[in-house]
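Visitor: Just below sit the structures, each encoded as structure tokens.
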Structure 1
Amino acid sequence: MLKKFFILCSGADHVLLDTCAPGEQNKYAGIGATVFFTALMAFVASGYALYTVFDSIPIAVGFGFIWGLLIFNLDRFIVSTIKKRESILDEFLQALPRLILALIIAIVISKPLELKIFEKEIDRVLLEQKNDLTLANQIQIGEQFIPAVTLLDNQIKELKNQIVAKEQEVNDLYTTYITEAEGTAGTNRLGKGPVYKEKRDKHDAALADLKLLKESNADKISAIEIEKNDLVATYETRVAETQPIIDNFDGLMARIEALNELPWIPSFFIFLLFLAIETTPIFAKLISPRGEYDLRLADSEGELTSWVTQKANQRKNLIDADNVVNDKVYGDLAQEDELYNYKKKMARDLMQKQQDAFYKKQSKLL
């Protein structure tokens, strides 16, 4: 049962192959098995590739099954249409388009499985790319907010500098009236005289102004801090909204690009493996000698060609003979006076009727 199934996969004429030796049947069963397992690998590879695209097992299995059937039909057609010739060069030229098609199929089949085999390495490369994209995204979004935040920071710094400057002024006035009281500066008189009182009043006024400035600037700084926090929150929201796009950067094209970042030798050998699998049925037909099946098939096709050619010649001869007979018959009829007189009488009647009809029509018009 399994042997018959693989023979069916090979595209060989099972009726004709049943009349051949068991060894010939086993050869085509092996070719059919190669065709079947190549299609099976195509189903697995395309199913995984489509799963990375649609992230759905039913869709991946459905489309993968269709792709596997397509590859199976192509391989079966390729193998079944290669005929054994007298010249090896003629056989190779006959198989060359099939070999090119097999090369394309091998590329299509091997690439998704390479993605699965090197999945961990590809995930590492994708992680690095995602990290780079995350940093670049944060920098790009930050460029929209950094000028505004810097401006607010400068405003806060300026307000704080005003307080520091006022505090320095108050400290200087404090030192002035203390040294005046101690007699170490100013009038150099010990005690709290009029000059001391004047400098003390100036210090107290500056201290009151400092208090008011701190309260005013504190309110301003608080408002600016709120505005700055709003900008930071907006920035973080933008980053959070765009991060899922980066996190989902692991589609089929991204994985293929990540695969290209890895060393090419392992991928190349996997491709060679699938190329060998895909071209094995073709080379098996090319390198195998003409077997019993090939001889019987050539004989059957020769019989059919001879029969078709014979029928065409018979039809041609029949038409030629019929033309000769017709020419002779009509030639003899042309020599008979009876047929001539009859046809002359009929022509005369017809012309009379035409003349009568023309006369009646002209009379009506007049």
Structure 2
Amino acid sequence: MKPLEGILVIEFSQFMAGPSAGLRLADLGARVIKIERPEVGEGTRQLAIKNLFIDDDSLLFHTINRNKESYTADLKNPEDLKRIKKLIISADIMTHNFRPGVMEKIGLDYETVRGINPKIVYGVVSGYGPLGPWAKKPGQDLLIQALSGLSYLSGSANDHPTPMGLAVCDILTGIHLAQGILAALIRRGKTQKGGLIEVSLLESTLDFQFEVLTTHFNDGGKHPKRAKQGNAHAYLSAPYGIYKTKDGYLSLAMTPITKLATLLQIDIPRAYKLEKNWFDKRNEIMDLLRSVFITKTTEQWLVLLEKENIWCSNVYSYKDLLEHEGYKALQMDQDIITSNGKNIRTTRCPIRIDEERYYNTKSGPKLGEDTERIIKEFSL
């Protein structure tokens, strides 16, 4: 039995952050019903990565909405809204990511919903929180990366601000939403009362940077300093970073320069032997290491370094990773099947409970696929 079996989630959320929380709850056994607009549906149905579609919906929609049901409703239609409110009576969780004020106009704000169902856990995703000058700005991943300072951590010293190459703010916010919802469910088990869970893309992204922001608060407010080349962490000393080898790349984590110099049989200036200099002289030290690592293949270096318990690794492409036995041992991917019988290869839930991996073959639903069945089941 999955841990969330018997839990009903009503999902008004669109795009990535809210639906990713719903995806995780569904992976863990919850029943998730997406409430979508008639005819057009949830925005992600037409938001494609690399213009990849399966039937009429984007591959991205199927990826983030697997194992969910679709119920269409026009929330401006009094009859449809009446049915939704009746459905809420049976729900354990409700989520949305409308801008502040929208749900109040519709009549599905937290206070109204709590009046309908006092036990409901009500989750809200926003871009910047409910108050302040940014409250009604569009909450989008790249915009949040840019505003939050995150884009000054990636890339190397002479690069422009460099965002991370995936929707990291959305995904992190979805994780936090799921965490908050699960905490509220535990509290509800003790008090029989629901609660309001609020997360925002900006707050989640700031929390993601808690270690470096704490450093910034306490180092006199200095700007992040990225390494000249091969930067992997703007706040860590040499040799931390990525190095070119004769046939590829090598990543090198925390290792005393003195130990590394002995192993590589290179002479280093006296200043490099003092740990207090390993950050200020990071570029010089990394330049020296680059001149050494370029002389042999990645595999030759790995054999030498791993034997001495140096923290290092190859730098893999997706192709290299997916063909490696280390990946295969995880049993991380699965096939999901669309309503039209088409197969999509994707990843599984990353959580194992009692040694069990959770798989599900149901892809994202067709728009309104479950509307009539849900109306009958809940007598709407």
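Each reported figure results from applying straightforward, stated rules to the coordinates on display, with no laboratory input. Computed from a prediction, not measured in an experiment: that's the story for all the values here. Cβ atoms are built from the backbone, for glycine too; each structure is taken alone.
Visitor: Work out which structure the value 2.7 belongs to, where distance in nm of label points 7 Å out along Cα→Cβ at positions 57 and 129 was derived from one of 1, 2.
Guide: Source structure: 1.
Visitor: Another question about this same structure. Going by distance in nm of label points 7 Å out along Cα→Cβ at positions 17 and 33, which of structures 1, 2 comes out largest? Before the final figure, lay out the partial values.
Guide: On the way: 1: 1.3; 2: 2.6.
For this comparison of distance in nm of label points 7 Å out along Cα→Cβ at positions 17 and 33, the top structure is 2.
Visitor: Given 17 as the derived value for relative contact order in percent (Cα under 8 Å, 6 or more apart), which of the supplied structures 1, 2 does it correspond to?
Guide: Source structure: 2.
Visitor: Let me ask you something else. If we compute Rg/Rh (Cα atoms, Kirkwood Rh), for residues 73-200 alone for structures 1, 2, which one ends up with the highest value?
Guide: Between 1, 2, the highest calculated value is found for 1.
Visitor: Can you rank 1, 2 by Cα Rg over 2.2 N^0.38 Å and just name the one with the largest value? The partial results should precede the final answer.
Guide: Values: 1: 2.46; 2: 1.18.
Greatest value across 1, 2: structure 1.
Visitor: As an exercise: helix-only ellipticity at 222 nm (-39500 (n - 2.57) for each DSSP H run of 4 or more, over all residues; to 500), calculated from one structure in 1, 2, equals -10000. Which structure is it?
Guide: Checking each candidate, the match is 2.
Visitor: From 1, 2, which structure was mean projected area of the Cα convex hull in nm², for residues 65-144 alone = 6.5 calculated on? Display every interim value, and only then the final one.
Guide: On the way: 1: 9.3; 2: 6.5.
Answer for the origin of the read-out: 2.
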